[in-house]
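Take a look at the structures below.
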Structure 1
Amino acid sequence: MSESDTFLSHLIELRHRLVRSLVVVLVFVLCLLPWSREIYAILAQPMLAAMPKGGQMIATDVIGPFLVPLKVTLLVGFVAALPYVLYQAWAFVAPGLYAHEKSLVLPLVITSFLLFLLGMAFAYFFVFPVIFKFMSSVAPEGVAWMTDIDKYFSFVLSTFIAFGVTFEVPVVVIVLVRAKLVSIEKLKEARPYVVVGAFVVAAIFTPPDVISQFLLAVPLCLLYELGIFVSGFLGVHSGPEPGVPAEAGQEGSDSNS
């Protein structure tokens with residue numbers, strides 16, 4: 001088979017896997033669509049709980065009450081289908097990987113997905129209540145604190161992404177160390193710069209208040225330390241070098257015995 005035929009076959013396989021992933025996402029969304037209002041109510045609960053008694057959210061767009069719950073359902077459907085989407089991506093790249101690469105990539109993919117979900121859960125259950133209660137407490141007397149549902153969804157989505165990506169820091173650190181792009185000693189020396197960078201990132205991706213910035217920057221620094229610890233643990237307990245076949249190591253031990 002020529003190189004052009006091989007490239008074409010890879011493109012066809014990629015298209016098939018993308019179509020399968022889109023179909024699964026669509027199936028999840030269609031199954032969840034009848035409960036779109038209830039799903040949005042769950043998403044809005046942290047904001048509603050922090051509002052003064054009798055407070056409510058508003059919709060300034062004519063079709064906002066329809067579109068926003070639909071967007072939320074699309075988000076939930078995609079997250080629910082993400083394991084299958086990641087499996088399709090894994091099945092596409094796995095044939096081109098060595099055995100030692102497969103043993104590293106698959107756990108990292110699964111861990112990345114779980115950490116992203118953990119970041120979203122941390123934002124929903126811990127960060128949102130703290131931020132919204134703080135915002136409600138600083139509202140001037142006589143000001144009705146309300147928000148548009150579309151703006152609220154945009155805020156929630158950006159916060160989910162920020163905390164989800166933040167919780168990927170241990171995976172990034174492990175990959176950099178395992179790929180020998182940086183040593184653990186260099187990562188430890190970079191701690192002061194990481195702390196400064198964490199607060200810069202928090203200032204960009206969170207509301208302009210100190211509390212929310214700390215809620216993003218502190219976990220980022222702790223997760224950086226977790227990545228260093230796990231990288232050192234894996235380095236101590238790792239097997240033979242990836243480039244050395246297992247048979248060669250066995251032959252060497254046999255010749256010495």
Structure 2
Amino acid sequence: MNRHNVLFVDDEINILNSIKRLLRAENYNLITATNGAEALSVLEKREDVHLIISDYRMPKMDGIEFLLKAKEIRPFAVRVILSGYADSSSIVNAINSGKIYYFLTKPWQGYDIKVPIRQCLEHHDLLEENRNLVAKLSQYNKELQIEVNNRTHSLEFAQQILMRLPFPIIGIGSEGMVAFVNKAAFNFSAWPFLLSLGKNISDVFPDKLEKTVCQYLENKRSGTEKYTLKEKTFYIRIEPLEDASSFRGLILIFEEAT
């Protein structure tokens with residue numbers, strides 16, 4: 001990503017000058033403020049502050065009060081408090097409540113502050129990456145749900161069409177179960193058995209037709225068969241149902257021979 005922006009807040013000018021010298025060689029864009037109000041003004045104007053470090057003891061607005069207000073403006077910026085040991089007990093509560101991520105003690109040496117700054121920025125980047133992944137996943141789920149709804153609508157529409165066609169249609173699953181029967185098939189007077197969804201074809205198909213359909217299921221092929229039911233001759237068009245990855249079964253379309 002681009003250079004990180006670090007906001008450092010301290011009412012002591014010599015501290016700000018010291019931190020500027022210390023971080024001069026680092027790949028950060030350092031922004032400084034001498035009080036909480038000035039720092040809040042910076043945050044109002046800039047959306048790209050990644051890390052906020054504030055001294056605790058400052059006049060008018062202390063560091064914890066400032067960081068709480070900073071959290072409302074830039075909730076994703078990592079917040080760090082800088083203070084002496086004497087103040088640590090009052091800061092621990094803020095850290096434990098999640099308002100402040102890290103506590104730096106004063107006085108500090110160069111290494112004491114450089115390493116935590118790097119760690120805080122790494123923490124910021126990790127959280128940002130997680131948020132981006134969650135956002136992408138959420139968007140993907142929304143798009144997937146739209147696609148599922150569209151496909152469901154299309155399937156329901158296609159099923160309504162099949163249900164209303166004037167000739168018998170029977171759908172057979174890949175395991176030989178009756179998966180679909182349209183209205184004309186339910187009222188098929190020439191059919192010798194009661195058709196029922198979920199039944200195996202061995203229970204509701206005449207023996208000869210059952211064997212024929214089993215062969216089609218095994219070979220996963222299409223074709224037309226001539227078959228007689230109750231002295232009526234029909235052409236049965238048999239088509240495989242499959243998608244890009246799997247064989248779903250067969251559809252049987254009955255048309256009385258003239």
Structure 3
Amino acid sequence: MGYIFLIVIFSYLLVIESGLSFLRVFFPHYLSSHLNRWVKTWTRHIVALAVLFFDLRIKIDLSLPYPLPERFIIVSNHQSLIDIMAVIAALKHHTILFVSKKELGKGVPTASKVLQWQNHALIDRSYNLVQTARILRRFSKNANTTSSSIAIFPEGTRSRNGELGQFHQGAFRIAQMTVPLPTLVVAIEGGHQLSHFSSFRGRKKQVYYLKALALLPSPKNKQEIQATLEESEVLIRSQLTYWRKS
């Protein structure tokens with residue numbers, strides 16, 4: 001079943017990429033004005049196909065005692081590529097730009113083009129700190145100009161076993177120092193079990209959780225930026241512990 005899903009998704013993305021390339025050449029303004037909405041639609045389609053093929057149950061909880069602002073910075077743990085699609089699908093009324101590794105900007109049908117054309121931050125790990133900071137400052141200013149929110153995975157890489165890794169301040173600190181924003185703390189669980197198609201073989205319904213934990217105020221200085229990230233890590237760790245005990 002996993003291989004059928006892969007073929008369906010690959011074919012679907014190739015068709016989309018062909019259409020995007022055509023619009024990019026002949027109708028660039030039309031593409032730029034519709035791309036954000038289309039990305040959200042395509043993401044929901046892919047998530048729906050995953051639910052259909054793998055008997056996957058996705059539980060999203062964005063309930064908070066206050067409404068979300070127009071823009072914010074998402075801080076979340078990271079377990080699989082499903083996380084990116086889940087965040088986009090969950091926050092369908094917002095445009096989300098991600099801090100990602102440069103490798104995702106090449107070779108992935110449609111996704112690589114979208115990451116480039118939407119101006120996500122594609123970070124080359126071989127860059128020095130000055131180059132990385134320059135990219136992140138430009139990225140944050142562009143997100144502000146386009147009224148987009150930012151998603152950062154402070155662990156810096158996916159957790160293969162689901163254990164919460166060390167949070168790194170770099171990208172979060174630079175983004176907050178460039179354009180300070182409230183921080184939406186999000187916890188994710190179940191993604192590490194869905195990293196490979198073989199994960200679904202012989203298993204019953206898989207459950208993937210995404211939950212908004214808190215909306216923390218915009219930090220005013222470096223000390224508050226550090227405190228915000230530390231509080232985010234504590235909240236996420238506590239939620240993961242709760243899920244695994246229940």
Practice task
Using the calculated result 33.6, 97 for Rg and Dmax of the Cα atoms in Å, for residues 70-213 alone, pick out the matching structure from 1, 2, 3.
Solution key: 2
Fill in the blank from the handout: When relative contact order in percent (Cα under 8 Å, 6 or more apart) is calculated for structures 1, 2, 3, the one with the largest value is 3
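A value of 27, 25, 16 was derived for semi-axes √(5λ) of the Cα gyration tensor in Å; which structure in 1, 2, 3 was it taken from?
3
None of the figures in this text is laboratory data; all of them are computed from the coordinates on show. On a predicted model such as this, the values are computed, not experimentally measured, just so you know.
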